[in-house]
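**Student:** So, here's a batch of structures to check.
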Structure P
Amino acid sequence: MYYALIMAGGSGTRLWPLSRKDRPKQSLALVEERTMFQVTAHRLHPLIPLERVYVVTNASMAAIFREQVPGIPEANYIIEPSAKDNGPAVGLALTHISHHDPEATVAILTADHHIGKTGEFHRALRAAYEVAQRGYIATLGIQPVRPSTAFGYIERGEALGTFEGLPAFRAVRFTEKPDPATAEAYFAQGRHLWNSGMFIMRCQVGMREYERQQPAFAQALARLKPTIGGPEYEDALQQAWAVAPKKSIDYAIMEGAEHVAVIPVDIAWSDIGSWASLRDILPKDEHGNVFYGNNVLAIETHNTLVRSGDKLIAVMGVKDIVVIDTPDALLVCALDRVNELKRIVEQLREQQRDDLL
């Protein structure tokens, strides 16, 4: 049976000041009227119905998501005790799903991706399911359109065949975000794909990788599994989390996994990780501007994103900037510096401005 796991943790600091710890980007409507979480969950229909969608997140966000998508069963929410990156979160979720269905195949997705071609996305998920039945962990690779340093890369190797009309290749290696020269070389070689962070695997295969690469955590999860739904669960969860590695899924299992396949896809994908990436996918005026709200007056303005609130935002004679107005904070930032917004969040944390985090 095919299941989906939506990873919906994370704080989205690069979308501050709109994204906050109590309303991170997954819970916001950024691209359309629905929130990113709603879009992610409903985009799976009818391939994977809501009753087979699981969500791993924190307790406060689970309450918000339950209201946004009431069709996901309450029992399908898996609560992390604390944020430890998504490596432990995936291991915990695979344990839950395999407890429900030992033969499950799971598409591991994130709640903050934009996918413009839903039909092609479904086709890619069907192809990845077939690849996963052969014992591979399948991942969807995005064909680079520029030599970006913002994404990790996957180098493809020998061909494994064609599935649902899509070619699959053995994944040779994963590389984290490269420097500009390396990104240029990857783009020129044509063998490297952007790492979308979407992985499809049989639960049994994924858990074997945790057992091989993160043995202490895997042993704790094995002890946790029989307690699911029972009174001993919370204690077993705390014990497992105490030994959980603070690593992403890439570092926890993917980079060292024995059998990984990559499927190049064209699904109009974007990782909504910053105001710049959001601007890239939204409709623009003839000057390359994106304006949220009706209270924007722009004169001789180019390549700029403005989000207005209750008051008028007037911009004149500027280019390549971001202006985000919220009731308690105003951001003005160069477009090419939006990936550094974490520095603002860190300073606010040092100043103990919890009201702005």
Structure Q
Amino acid sequence: MSTNANPQEAIEQVQNAYQRLRTEVAKVIVGQDEVVDQVLMAIMCKGHALLEGVPGLAKTLLISTIARTLSLGFSRIQFTPDLMPSDITGTEVIEEDKSTGVRELRFVKGPIFANVILADEINRTPPKTQAALLEAMQEQQVTVGGVQHKLPQPFFVLATQNPIEQEGTYPLPEAQLDRFMFNIRIGYPTAEEELEIVRRTTSASRGTPEAVLTSAEITRVQELVRAVAVPDYVTRYAIRLVRATRVSEAFEPSGGDSGAAERPKLVKAYVGWGAGPRASENIILAAKARAVLSGSMHATPEHVRSVAKPVLRHRLLTNFNAEADQVTTDAIIDGLLRDIPVEGLTAEEQRRMDAVLK
């Protein structure tokens, strides 16, 4: 990937690399196209992702396969109830110089010192250990014994959890959930996909993915994503989506025109606590990544809408009524996208949006 390419050439190079990467991932993973896209978008935005799905859906295999195709250092941490923070970050040990007899403390790095961290079954360890990831995810460093140790770059935490088994688990605190850019839901494969999965896993031959992008190339992709233009009306639309979830505040649908419209009904009925400013930032960043993957240097409302669910679903705290009526956060986000208008569109843009809504 050339450093001197103009933006359009750079996008074409990213798309070519993306297609090669998808080809390599497909050697191991069957289907799950949208899941792969969302994991890659998180990486393109320097974000972290939480993958949710029942056992047997290849969450761990997907993450390790993507790590191999990106030619990055990979570390898997199996979260268990007895895991300690130092088992993740590392610890200081006393080391003696045999020639002089002098003893000194030496820091032994933990598995967190890698580019891609697979935090497997992250909800199976207590909050004390879960919190060991907070500084790493936010500050890209760990502090041990008052000394800061920088993590290798690029750095991503890709965590998995089982949403149905609650015995012996510790739900992630909202503050830690908010550190994840995406909450990615993995569903069951189709009948044809499952047939192909069984064929592959019960045969002697196994696909071996090859590296597609280097660390330097990933960094350039991240810089390209940041350079994508976002019109003000698109940013305002993303912010309105997020602010509409904050039931504790007055609804300002038109950027300060308080009371001009009703808050979406599903939000009023079922949301106990809404998303914070980090959600607005992540929606715009994710929309930029989606624009790059679609071959554009301009983000649109369609790009915002396409990333709203993975960005918002773990940032909405539902109330008892939602649980009683079995209303999911995805259904609430659908209501947001239906009821919050896009303002400032041209006639052609409005026509395209109407086509998407239909």
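Where a number appears in this text, it was derived from the coordinates with a stated rule and is not lab data. The model shown is predicted, which means the values in this text are computed figures rather than measured ones. Cβ atoms are built from the backbone, for glycine too; each structure is taken alone.
**Student:** Out of P, Q, which one gives -13000 for helix-only ellipticity at 222 nm (-39500 (n - 2.57) for each DSSP H run of 4 or more, over all residues; to 500) as computed from the coordinates? Spell out each step's value before the answer.
**Tutor:** On the way: P: -9000; Q: -13000.
Checking each candidate, the match is Q.
**Student:** Now, a different point. To test your reading of the models, identify which of P, Q gives 16.0 for mean projected area of the Cα convex hull in nm², for residues 113-272 alone when calculated.
**Tutor:** Values: P: 10.5; Q: 16.0.
That value comes from structure Q.
**Student:** Assign the value 2.7, calculated as distance in nm of label points 7 Å out along Cα→Cβ at positions 225 and 265, to the correct structure from P, Q. Could you put the intermediate results ahead of the total?
**Tutor:** Values: P: 2.7; Q: 3.7.
Among P, Q, the structure yielding 2.7 for distance in nm of label points 7 Å out along Cα→Cβ at positions 225 and 265 is P.
**Student:** Turning to a different aspect of this structure: Of the structures labelled P, Q, which one yields 27 when percent of Cα pairs over 36 Å apart is computed from its coordinates? Intermediate results must be reported in sequence, preceding the final value.
**Tutor:** On the way: P: 23; Q: 27.
Source structure: Q.
**Student:** Computing distance in nm of label points 7 Å out along Cα→Cβ at positions 129 and 305 for each of P, Q, which one ends up highest? Kindly include the intermediate steps, with their values, before the conclusion.
**Tutor:** Numbers: P: 3.4; Q: 4.4.
With respect to distance in nm of label points 7 Å out along Cα→Cβ at positions 129 and 305, the highest-scoring structure among P, Q is Q.
**Student:** Given that distance in nm of label points 7 Å out along Cα→Cβ at positions 105 and 297, derived from a single structure, equals 5.0, which label among P, Q identifies that structure?
**Tutor:** Numbers: P: 5.9; Q: 5.0.
Structure of origin is Q.
**Student:** Another question, if that's okay. Say we calculate distance in nm of label points 7 Å out along Cα→Cβ at positions 145 and 233 for every structure; which of P, Q gives the highest result?
**Tutor:** Working: P: 4.3; Q: 5.9.
When distance in nm of label points 7 Å out along Cα→Cβ at positions 145 and 233 is computed for each of P, Q, structure Q gives the biggest number.
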